[in-house]
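K.L.:
The structures come next, written out as structure tokens.
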Structure P
Amino acid sequence: MSISIAEQIGLLKRCISDGPDLGGELKRRGLSYDDLRYRDPEPHGDLFRGSSLSGDGVGLEACRRPMHDTPTVSFFSGCGGLDIGFEYAGFRNLVAIEKNALFCRTLRGNGCVGRVIGPPDHAGDARRREEIVDLLQSEIGHSKRGFRGVFHGGPPCQSFSIAANQRFSKNGSNFKRIGFSNGDYGTLLYDYVYFIERFRPAVFLIENVAGLLTVDDGGQLSDALARLDGAGYVITDPVVLNAAEHQIPQNRLRVFIVGHRRHSHPFVFPKPLRFKVPCGRVFEKPIAAVPNHVTRRHKPESILRYMELGFGERDHLGRVDRLDPRLPSKTVIAGGSNGGGRSHLHPFIPRTLSVRECARLQTFPDSYVFFGTSARQFTQVGNAVPPLLGFHLACGIHDQLFER
């Protein structure tokens, strides 16, 4: 079924003036929100030609390596973005430590980790150090030579995030990034350092938002890394990676630090690739029967505004942007389907993205299911490290620090 632009405008205006529900009217005509269109012409097959972008992105599913059984433990695991990347790179995910009950449900439901330490069985709170030590020792032991695998994790970054603080009033106490002075989150980096010192993994990976480097003029981050240097680790300088330069169809900046006890040379991060993957390739794949694909039922007034936007343009009233399919997408954010945040607009359909569409931009496999309400599914996806980026980092760690 299809609908012309003139018919679409007439339907939207009638729903505004006479009050019928847009979703109901579409269903009565045998249509859905996905049959609505932007005013500009439909894209042609040569949409991606003549650019420096790669038309054929290599998805995570095509990258799986054989299992080599190097063990990992993840901290602040979220919904498992890094865990998936390490699994696809051949590592064995022994334990994930996570305090959010819903995130734990997603981790357990997808089976990418052997043991999840978190609700409802345990608190999963890294601040309860001795409790976590006891639980970890029961899973991985405690050798004087140290844990032979990898610790990886990203201490929750709310207090370091510029984007998070833009949600607060400029006159409020939360407007300025308070970083390490945040009682709930600011010291979690030190909790993570404590576990590295206690179990002495062969390799550790720290992930965070780029704001971690500038909060407190970098003083306390330098102090934490100095402690790990004193514990015998060869540590990289913090490196900011853009996911779009590593086959992910999304611009996303994150800082990474790797330390190891394997030899005297620092870890070398993956080099940026020449070609980038346009986000339009994500939206060419069939999606109807894939889990977590529930779209928002927009008001007709919103659709009328959205349909006039060109590629990359912003609807200032709704503060949403139409993605340009010829480019990597803007950063996937931890928004919601009904308030509490925003996702971007689909490049070809005048509506916001579903959880699954955001997950595809993040390179999650379609088989990976997110639990909870739609809004909390967005939170999980938007907070995650792209699994494909985790895969590239994990492959580098294995090849440089374990293969030799």
Structure Q
Amino acid sequence: MSASRGKPVRVSRWPAPGAPLPPRALIAGAAAAILIGLAVAWIGQGAVAAASATPGVAWVLRPASNTVTVWLTRGGGPSGRQVLARSRLIVSGAGDRRLTRAAKGTRPVRVPVPPGHQTRLLVRVTGPRPAHRTLTVTVPPALRVTSSRPSPGGWLVSVSSPVRQRPDQVLCGRDKISFPAATQVAVTKSADACRARLTVTARDGEQATVPLTLPGLPQVPLYAFARPAGRAIYLTVDDGWTPSPRVLAIMRRSHLPVTAFLIAQAALRDLPYWRAFVHAGGTIGDHSVSHPNLTKLSLGQATVQWGQARRDLRRWLGRTPDMGRPPYGAFDHNVEAAAYRGGLQVLVGWSASVGSGHIATWNGKPLEPGEIVLLHWVPGLGQQLTRLLAVIHDRHLHPMPLTPASFADTTPQQHSLGGGD
């Protein structure tokens, strides 16, 4: 039956079963699916963002102080910094509330832990993203000092474990640290006594502190004057670069006692002359190997300057110097201690010097008994010595041999009377 013309036909909005969907229905269904998918994705992203914003926990063990340092690290995402700032870190020892420590945000927490044990620490994070975890910390055994005693060179400390070697350490003054064995630390004596605390670090990081009282090394005193008995005066000549035949002739003719403080490097240039000098009655003194300012050297370096020159001069000339003169007249406790270690008995300064055409004394007055006069092995030394001897004769002074005994009952110098040597 056909519908009458001009009467509208009513069509249902829901298709019959099995009928194809119209285009508008397809579009609406797709839009609904997209919205549902976006909602699910948004929820998932929120969960991921929340998880990534949760602060992390970092920690480090410091064996030197037997402490564990725990701190929070910022989570990811745009809210990570804000979450960290609003969080609180609480660290406590398992079963020991006395170890509980707390801090806000980025501040670390430090917890003491016993050496030689395994410690469990409970870490809690409170705030927008709460979390908790357990840390297990294994601490090395404590470093023990097994002995601490004087040694021939200074002080020797023995410990229970191998130590980290830091040979550049200086304990006090110029006291050097050395390591004669894996579990030993040696401290060399310096010129001055001192008290100090030696910190020894084991290879595993554990530390021990040892209080020490270090005695100072014996020191060789320096004299600028000698005994004046018999109106004695003492002639000394330094360096040795330019030996003087005229001086040697005067010594042979008049038996003039002269002490030559020789630089070993200078003496080596003309050993026959210095052997003749010794044969003529001259005395050999130690003026170092190479004439450095000994006050600017370490104790060991200054000791080498004294000791090596002394050994060389003995080997070359058959005389062992007992007296030394520091280059430039520069000395301190370190130089005097180095002289002792180098084998010298006395250090010799001067109270008067002879330059080009004049005699300079320490107080500007004429030469007096007991003065030690300084000259140098330079061209013209023979003329200088001749003029000096004339002055000595006019002053009724008598040149005498200089030996360690010449300083009996004489006061040592605390500082140099002058430089220029």
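No value in this document is a laboratory result; all are computed from the given coordinates. Remember, it's a predicted structure, so these values are computed and weren't measured experimentally. Cβ atoms are built from the backbone, for glycine too; each structure is taken alone.
K.L.:
Taking relative contact order in percent (Cα under 8 Å, 6 or more apart) from the coordinates of each of P, Q, which one would give 12? List each step's numbers first, then the result.
P.N.:
Numbers: P: 19; Q: 12.
Derived from the structure labelled Q.
K.L.:
Also, I was wondering about something else. Who wins on mean count of other Cβ atoms within 10 Å over residues 78-85 among P, Q, i.e. which is largest? Could the numbers behind the result be given before it?
P.N.:
Numbers: P: 27.6; Q: 16.4.
When mean count of other Cβ atoms within 10 Å over residues 78-85 is computed for each of P, Q, structure P gives the biggest number.
K.L.:
Output the label of whichever structure in P, Q has the greatest value of mean projected area of the Cα convex hull in nm².
P.N.:
For this comparison of mean projected area of the Cα convex hull in nm², the top structure is Q.
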